[in-house]
Structure 1
Amino acid sequence: MAFENRQHRRIPVKIKLRFRTPADVGMPSTTAETVNFSDSGLALRCRRALPTHAQLLLEFDESGWGKPLHIPAEVVACEVIKEAEGFWQLRTRFTAPHLEELQNLRRYVMQLTDYAVFAVTGWGKATFPGRAPIETLYRDVALNEFQKLMDARTFLPAKETIYLLRFRDFLETALGDKAPTNFKVTGTKLVTEKLMTWVELVTEQGTLQLLAKPLWSRQEALKIAECGLQVHAWLKTEALRHDKKA
């Protein structure tokens, strides 16, 4: 699947960019190139060393998304590239993971690196009762794939989150309910009602990946697709990570 289990997965990709620090007022931005990309940040190659915790504004002007993107990040490591004299590799962490600009960048990375998955992935908004719409991406999951994920315990059945009290508190903060059930997605693609649906939510508190059962799906001519979904299971690694952090 597209970006699942990205806590440890980094996708090699080369995209030209520039960046600035708060001290660069009136100075030209620094040119760089991405080395790899993940849900939480990216590594880039440049001719400038920066200290840990330095704040950056990453600037992308590729035509893949139709407009410049500006994404805030923080340096988490800086290492000299021994095989390339004068170059450094900066590892960065995105500091605003809910930004629409970051979603557009992720969409572009997916298109460059895994077009088959990109072609079947929908992008849109998920709405939970009493909550503002949340950026989301989603796609159909075949029933045999769904069963493999559940058998491997990659996803944790929603009913089992009763034992993850801090994760339930996280869900209440992010989605307005300790045990959210039904929600609506409006986006670019219909879901198939006889299959299952993989969903990623990009909340201000962090990402959430889940498997859901389609309840209904419709699209009027020339209008956005809509579907009703029922939460079935949460990605186990994310649930445990949020349970630990909360």
Structure 2
Amino acid sequence: MVVLPPGRFDRGAPYVDADPPPLYSPPETVIIERAFAIGRYPVTVGEYAAFVRDTGRTDVGNCRTGRGTVGPEGFDPAGSWADPAFPQTDRHPVVCVDVDDARAYAAWLSKRTGHVYRLPSDREWEYAAKGGVTKKDYDKGEQAEDICKFANVADRDYQASHPGGGVEPCHDGYSHTSPVGSFPGNEFGLFDMIGNVYQWTSTSRSGGVQLAGGGAWSSSAYEARASHHQAWQGDWRADWIGFRVVREL
């Protein structure tokens, strides 16, 4: 965990082609009044496996993967955090988890440690992703054309496993998820805040959708921005969505 101090930052982005409502957040100054701790990395497969072993949580499967499966929205009945249809080790970020899975993990961690763990709000997440730099969008301030240097996104390596997919014209070395910490951290010392996996937040919108930030291994540079959020039904499981936790101080 990394302790983040109180502070202020410019939330959202002043792009004319920004995401339409309700995903787009017009620029505004946000004040984070209390310090909080946040995971240095997204929760890993190994960490999530320990939670499953300890609690006996049932794996319901039905994750959206690239296996070429049946079901609405491409959901794979056999797809799960233990089998997202591509190889992972204990150091990869866990995927194929929904919001209830993430909250259950945080509750388990709270019980084990005596501290209060939870999902970050979208504002806390964006503050962490921007690394305390008031006016910044791409992680560490690099430009979109340099994204393979500092994030796992849809690139030439991704294209090798996903022919025809739109990609960035560079190589980051990974066709799916990468082990956490494989790319440089941001100014707060946090890793994988953009790219690798989208991360669930605690913030919901009307219609039962939940916000997730950061972009993923299958995302464009445009999506892999600190200000970018996507919204999916909270019970969605997909091979590009994971999470990290906050500890209250």
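Every read-out reported here was derived from the displayed coordinates using simple, explicitly stated rules and does not represent laboratory data. Everything numeric in this text was worked out from a predicted model, so none of it was measured. Cβ atoms are built from the backbone, for glycine too; each structure is taken alone.
1.9 is what came out when distance in nm of label points 7 Å out along Cα→Cβ at positions 113 and 193 was calculated for one structure; which of 1, 2 is it?
Corresponding structure: 2.
With relative contact order in percent (Cα under 8 Å, 6 or more apart) as the yardstick, tell me which of 1, 2 scores highest.
Values: 1: 14; 2: 26.
Going through 1, 2 one by one, relative contact order in percent (Cα under 8 Å, 6 or more apart) peaks for structure 2.
Have a look at 1, 2 and say which one yields 2.2 for distance in nm of label points 7 Å out along Cα→Cβ at positions 33 and 49, as calculated.
Considering all the candidates, the number was obtained from 1.
1, 2: which one has mean count of other Cβ atoms within 10 Å over residues 97-104, as calculated, at 17.0?
1
Determine which structure produced the value 47, 44, 35 for Cα extents along the principal axes in Å, calculated from the coordinates; the candidates are 1, 2.
Value 47, 44, 35 for Cα extents along the principal axes in Å corresponds to 2 out of 1, 2.
Which structure, out of 1, 2, was FRET efficiency 1/(1 + (r/R0)^6) of positions 57 and 169 (r between Cβ atoms, R0 = 35 Å, to 0.05) derived from, given a value of 0.60?
1
Looking just at mean count of other Cβ atoms within 10 Å over residues 105-112, which of the labels 1, 2 belongs to the structure with the highest value?
Top value of mean count of other Cβ atoms within 10 Å over residues 105-112, among 1, 2, belongs to structure 1.
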